[in-house]
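I've put the structures underneath this note.
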Structure P
């Protein structure tokens, strides 16, 4: 049975959020724009095919990517009201996720593979806010097991902001152990790639602790800690692949520790351990670690798309709200930029929606907070 979030709790939470520094920088802003009138709207961005990603540039341009026959992109410069024609970055090409904005230069980096990996990797870069892309000669290292990265299919990459590694680009990746086959799931694992030269060379992190992991998300918390959240296809006896798993990094994504079972967050439909790609973003609010996670909240089938909110950097997830009751599969998510038309908005690109294909949901924190309590932590805890 649903437990509605008490009105007093919502008011107390809003008071906590509003009581934050008014200082604002180009990258981190105030909480107020996230608590305006509740918003939820849908747009179909692409028809057919699969695999979503979405980012917002420092200028406030929204860039969405998609595709299995080719890597396709569209952009919006007016907050998502209108969209450009489809641009094919590579054809044939296979969406590889990890779309990454370099916050220092404004460049946008897109990744594609020749087919479902393991496969040849190609990298493209845009110098004009996503209007065009050109090939980038990028090189990739190997992890401490001697494996190079497989890129498909992960949420967007980020530019680090809050530690001595500020300026580093990082995105989640994985290792298929040579083949995407159920018999090899116990050898699959996730990791990350990071670059300190704008995307020309990429080092591969040490593996996320454990095996059976797949598609993942990375956000940076306000103290520079990296929070990694992963899908899991397989787990050894005594561990569950039905919910998400997390870990953290204190060295800019080189190593991962404190692997944790995130009981509050489902990893796809709960009648199968196959899981489902989820989205994750941190709202760019100075000094706060407000995270939003997306996935299906379903006992059977990829449907009932839902978002969860954490106000403590992923320790607890006390509120959730249904975005769409029907088909909802892979999802990717990002937040708008302070000082632009996108400020205060959350952009959720998912497979499914009213018309199918790639649907972009535009929502905000105020809308999520009117959802229901999950029982995972006390929503008023940050007030103490």
Structure Q
């Protein structure tokens, strides 16, 4: 990624040309979004567009995750949570004076969004989001119907993936006013970190985990209900019966950690190592041949691509928009939402070295497409189309 200083110079050089301004509001800033906003700020500066970023604070529960990011040039805004965190108020209006375009995330809980939608405005307003709550317990209920109503009340859409764009157009929004971002994290840095993990380090990790020479399936993600951990356990046990030297590694933390800990304690060929981040996480993934996640798949699919460890999931209907990146049989496997189908897809892949190598090659190719640099470029292209 290019230096932030270049973006600052571009901002200074274009100051005399009265750059237009775009304002992005984030309820909270997570660490994985920092590279995106750095790259986007620079790309916009080169187009004589100034980026203003307003950031709030997460809920007390979110703050405990310790995953917040920092940007010296972002403007902090007061954040107030109401009704047990179900509503959020962030006064933003006084920061929007010079903006030609304001971009907010589509969340029903954000009170200021509704004011921006309903009040007369001199700037254009855009949503950035999934297009729907893909994990909703009641997709036809009032909250989701209200969200679909708001979908058509903005001037532009920045959709996470093509899947998100399809949901937005299905709600009646014109496709000509949608920019598909291909949501990503800093895969370039992830790739450098993965390449720094030596075969000797991988072997040492295998030995420290007590794994022999057999294949390893790794799960990476938060430990909560939508990840369908009981399905994962049942599948792993069935795979082990067919592949006797199969091992399982679980990397992650969350409310179902006790369930994971108990299951691993009862199965000596399974290990849980808690949450790991950055290079350490990628080093653990390097011991595996496949990534097992029968439940919700989100940005974790990029871990699979970067590490060349194909993702095996199910057509369970609760995935995040990044599932659009999985091409069945090309860079991963999408099995039917059935335990036997998932087990046999896994077993067949572990027994077929040629098919596994082909999927690894597909992962490598996908890593080139889904990058934070490409996401920032798409974002900047869309912003430029809206305001120029």
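Name the one structure among P, Q that helix-only ellipticity at 222 nm (-39500 (n - 2.57) for each DSSP H run of 4 or more, over all residues; to 500) of -12000 was derived from. Attributed to the structure labelled Q. If semi-axes √(5λ) of the Cα gyration tensor in Å is calculated from each of P, Q, which structure is the one that comes out at 28, 24, 21? The correct label is P. Could you tell me which structure in P, Q was used to calculate distance in nm of label points 7 Å out along Cα→Cβ at positions 54 and 350 as 1.0? It traces back to P.
Every number here is computed from the coordinates shown, using simple stated rules; none is lab data. Not measured: the values here are computed from a predicted model. Cβ atoms are built from the backbone, for glycine too; each structure is taken alone.
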